[in-house]
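Below: a set of structures, written as structure tokens.
Quick note: the coordinates plus some simple rules give every number you see, no bench work behind them. The structure displayed is predicted, hence computed values, not measured ones. Cβ atoms are built from the backbone, for glycine too; each structure is taken alone.
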Structure P
């Protein structure tokens with residue numbers, strides 16, 4: 001799944017800014033976005049939304065105008081008195097300024113990229129407009145084959161392609177993680193083609209262990225490139241599934257090869273329903289955020305849900321006696337189009353999260369505990385070689401996934417705390 005986020009940067013001590021001061025800006029990208037402009041650096045994946053006057057100020061400063069001259073031009077164009085000195089300090093704190101006057105501004109080390117030797121020129125084809133057409137043609141051919149051969153439609157029994165449970169688990173885990181890696185590589189390759197130094201890492205979304213690709217900086221790319229990067233993983237899954245359907249159509253039924261291909265087909269389709277869970281910030285979440293024009297749909301939706309919860313559980317009389325100030329609706333500071341989207345999304349966020357956690361408590365945890373307990377009881381000299389192999393496979397795969405989830409969750413939590421401490 002994709003992950004885009006702008007990091008906060010603390011305001012640092014910089015040289016004194018006089019009216020005659022000129023600054024040297026770093027290599028910045030800029031594009032219009034509804035009533036605002038997105039300004040940022042691809043290399044550090046830092047971006048910010050500014051009004052039209054801010055974008056014009058960046059342009060003027062980049063042309064070499066002094067602080068005073070920039071303010072003078074903007075006053076003539078907008079009729080407003082703008083504090084350009086303070087604006088320059090904000091730009092410097094974001095890492096957008098290379099030099100203030102004659103003094104250089106220290107730069108922050110850019111985040112490490114996955115596959116750093118992969119250059120945009122190597123994968124430029126990933127943004128070619130004909131590629132989505134090819135995926136659509138392949139998908140149409142697979143749908144036509146399924147209409148002619150309904151027996152090719154996969155079912156859960158296709159996963160049980162072997163009577164040996166350990167073989168099913170091992171092969172399923174290997175195929176699943178391979179497809180997951182390919183899914184994330186599709187995001188990375190497409191983002192890299194747009195000039196974004198993306199990186200991949202493990203993460204957690206509620207009870208799910210996921211691999212995620214940070215493509216922060218894609219916000220500076222044109223909309224077609226942004227949507228292509230967000231949907232690249234889903235497109236790859238559909239392309240793999242469609243190819244498997246076409247191969248299945250010419251493979252003899254009942255053979256081991258046919259059963260393995262059917263299992264692989266189902267494994268390639270299984271991640272797609274998860275993408276509809278936009279409350280976990282899946283690929284479709286970023287598509288939704290982009291189309292609605294929201295800056296932080298998840299963060300604003302969570303803030304609004306917490307505000308509503310406080311209003312529901314708060315006791316007005318006790319609050320008045322304690323002198324508690326009235327809570328302010330955080331969505332009121334947003335533009336109208338964002339406010340509507342955020343309030344609707346907050347409902348999806350709350351309902352979806354509650355449903356997932358309920359399923360975790362009622363189904364996933366009891367099932368995992370039962371399977372692990374059975375596997376533990378299946379170990380020992382009193383059981384045959386096949387039984388011991390099955391038990392070991394369950395303990396290693398199922399237990400390993402749960403341990404990896406805990407380790408990943410804790411590591412990311414600690415990393416988030418350190419980042420918060422650095423950014424104040």
Structure Q
């Protein structure tokens with residue numbers, strides 16, 4: 001029997017306003033091919049299917065088309081749990097219809113723990129027992145009491161998480177003993193465990209503030225054959241245990257993940273368990289360029305000469321001030337397949353901030369004052385200031401009008 005573990009698709013996520021539907025579609029097509037090539041029997045998706053609780057029509061289309069295609073493949077069972085980004089009600093709304101396709105969705109903590117234990121069968125015989133534990137929200141596992149302290153709250157959160165996993169897994173173990181100990185016992189979860197690796201810009205949140213560092217591998221009973229986790233985007237094992245894993249996100253969610261080798265995890269059960277990470281190809285090149293203008297220019301020209309198609313993040317770090325950095329960079333990528341998504345001018349930011357008094361923050365100034373500080377920083381003459389102010393006021397007015405229309 002073959003089982004495939006994946007998570008954190010974040011369908012619909014943008015990168016600095018850049019839509020990425022082509023990347024998501026390419027990944028899902030690759031995943032279907034992998035399921036067929038590896039003769040996968042069960043697909044596990046450990047949360048954060050969508051990036052928001054109100055996914056776009058396009059994101060929903062990708063999701064449902066994928067489920068339909070997989071249901072027609074060799075893979076006859078799909079188990080999906082909700083993550084912290086998912087709307088439980090949205091995920092579970094079509095559950096009765098999806099059940100016909102052998103797609104089991106557990107969007108949130110169920111009324112009884114037995115409902116989170118699934119027996120996967122083939123030809124009338126049990127193939128696996130799945131503990132499908134979704135992201136556990138505060139309200140699911142803790143009762144607030146008058147006068148409780150932050151420490152009390154954190155202790156209850158931790159105890160609630162441990163108790164829920166213990167209960168669900170104990171029920172599953174009992175079923176395993178009834179069916180025969182040769183039936184694999186697998187748990188799914190969506191949480192942040194102790195020592196978990198993250199990267200800058202991945203959008204991963206600390207789900208249980210205060211209890212974060214205390215949720216370790218002891219949450220998962222030793223008798224489990226495998227634990228398929230979601231939430232962290234970096235593929236990794238938990239507590240040094242090979243059979244407790246995060247599969248990670250399938251595509252880089254930010255430039256900080258650009259150099260990661262993304263993967264899904266293939267589990268093969270044949271008396272013993274073998275675990276094989278399967279590398280996911282890159283569907284869109286992300287490139288971070290950091291340094292002087294000379295280095296930035298050189299690297300962009302290299303990419304252009306190779307005919308690369310890439311999303312680019314630029315950070316200018318040289319001490320010399322470049323006031324038209326954006327214009328220069330945009331000119332460099334002209335007539336190419338390169339798209340600049342973000343430009344950071346460290347010197348510009350430092351000089352503007354240095355012109356403010358130490359005790360000031362941006363919240364202390366109105367937009368007009370910030371703009372005046374910028375003019376002062378770059379020693380703009382009085383004769384040049386008025387046209388710039390007029391243009392600035394026009395931009396502010398347009399922004400105000402857009403906000404008003406959106407209300």
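Taking distance in nm of label points 7 Å out along Cα→Cβ at positions 85 and 389 from the coordinates of each of P, Q, which one would give 7.8?
The value was obtained from structure P.
If helix-only ellipticity at 222 nm (-39500 (n - 2.57) for each DSSP H run of 4 or more, over all residues; to 500) is calculated from each of P, Q, which structure is the one that comes out at -18500?
P
Using the calculated result 46, 12, 10 for semi-axes √(5λ) of the Cα gyration tensor in Å, for residues 101-148 alone, pick out the matching structure from P, Q. Mind dumping the intermediate values first?
On the way: P: 46, 12, 10; Q: 32, 10, 7.
So the calculation was done on P.
The value 13 for relative contact order in percent (Cα under 8 Å, 6 or more apart) was derived from one model only; which of P, Q is it?
Computing relative contact order in percent (Cα under 8 Å, 6 or more apart) on every structure in P, Q gives 13 only for Q.
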